[in-house]
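Each structure below appears as structure tokens.
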Structure I
Amino acid sequence: MTRLAIALFAGLLFGAGLAFSGMSDPARVQAFLDLFGSWDPTLAFVMAGAMAPMALAWLLQQRLPKPLACDTFDLPGTTLLDRRLVVGAILFGVGWGIGGLCPGPAVADLAVAPLAAGTFVIAMLIGMGAHRITAK
């Protein structure tokens, strides 16, 4: 039950942060990515502001023997920068630029703009399924 409560709190906090910061507004995201047009730097401040709590979390994680609600930390096992990672990052960035959404905000936007976000989420799920099939 503790693990579920922590996950629910983290999800609600993440969703609230997305809504409050404007990260779930595709027009604002696209304006942020439009460096040579009507650039909106607002999200740069959001991202910079997210770095401090994340740095604190990494420092805290290094001092804890285990997480509060699990037996072990589930950290990436590699720092390998390979073709799959680079291509995936490029596809993610292109999708983010075209749609103005990434997975977290898209799921949050299902409550606000279900048709637009639903189209994105369906395309995202198809892409995830295609990856799962082709990665084998």
Structure II
Amino acid sequence: MTRGVRGATTVPKNEATVIIENTKILIEEMVSKNGIDPSEVSHVFISVTKDITATFPAKALRKLTGWTYVPVMCMTEIDVPNSLKLCIRIMMVVNTDTPQHKIDHVFHNQAVNLRPDLTEKVGE
């Protein structure tokens, strides 16, 4: 069975090194909390708000061992008025027997406001 593992973070500025580092930290925690093996990942979608243009956040995933062949796609999030700025969202689709209610979704920084029902505050 496949399950979606969700993660999101915000960055303090539109700078390549900041985007990659924050994305890497988020992915590492998603993987750790859910016991994810990259060979069990079907694909990963990464969306960003329109104010993130300095680099592709997917570059962070490529820095991790074992992720070379995992399909990844970056895209722009819809521009909803008054929505969270400088936000990176991840949807990782994983083959797992873990029940949906046992998946640990990870939210960092201001992104904890996206799903307060699922989050513990990390960062900012």
Structure III
Amino acid sequence: MKTKILMTLSAVTLALAGIALTFAPEEILLSISAEGTPALTLVLQLLGALYFGFGMLNWMTKTARIGGIYNRPVAVANSSHYAIAALALMKSLTGNSDLPAIIWVVAIVYAVFATAFGALLFWSPVKSQD
């Protein structure tokens, strides 16, 4: 498995989401037809900081050996983040058909990353000595 590609894609995705949430929370709320309050704007900016930080973690570990026992905390953190978010998004989408189409795109992206990082948890980066 090409972990450098996976980690780079994840890092860029999270960093871009973090920058957008940090610097344009009102615009994001308007794009999903949500009413923005000062408290909600602050929560989105804090979420943006979290995403950006997580993206930087992935960027800094993109060249490291990941999988199996190697960098397991990074793999577990990514796997749990993407899996929990994908499940929450899918639950919201199946229960509410009024959500914007962009939420479907985000849910699919999360599901793909959840699958990739889930597989990475059980994949050994060391070639077997046959």
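Each reported figure results from applying straightforward, stated rules to the coordinates on display, with no laboratory input. Worth saying up front: this structure is predicted, and the values here are computed from it rather than measured. Cβ atoms are built from the backbone, for glycine too; each structure is taken alone.
-25500 is what came out when helix-only ellipticity at 222 nm (-39500 (n - 2.57) for each DSSP H run of 4 or more, over all residues; to 500) was calculated for one structure; which of I, II, III is it? This value belongs to structure III. Out of I, II, III, which one gives 47, 39, 30 for Cα extents along the principal axes in Å as computed from the coordinates? Checking each candidate, the match is I. For the read-out distance in nm of label points 7 Å out along Cα→Cβ at positions 82 and 106, a value of 2.4 was computed from one structure; give its label from I, II, III. Only structure I yields this read-out. Matching task: 4.6 is the computed value of distance in nm of label points 7 Å out along Cα→Cβ at positions 2 and 90. Pick the structure from I, II, III. Checking each candidate, the match is I. Structures compared: I, II, III; top value of FRET efficiency 1/(1 + (r/R0)^6) of positions 34 and 66 (r between Cβ atoms, R0 = 41 Å, to 0.05), i.e. the largest, recorded for II.
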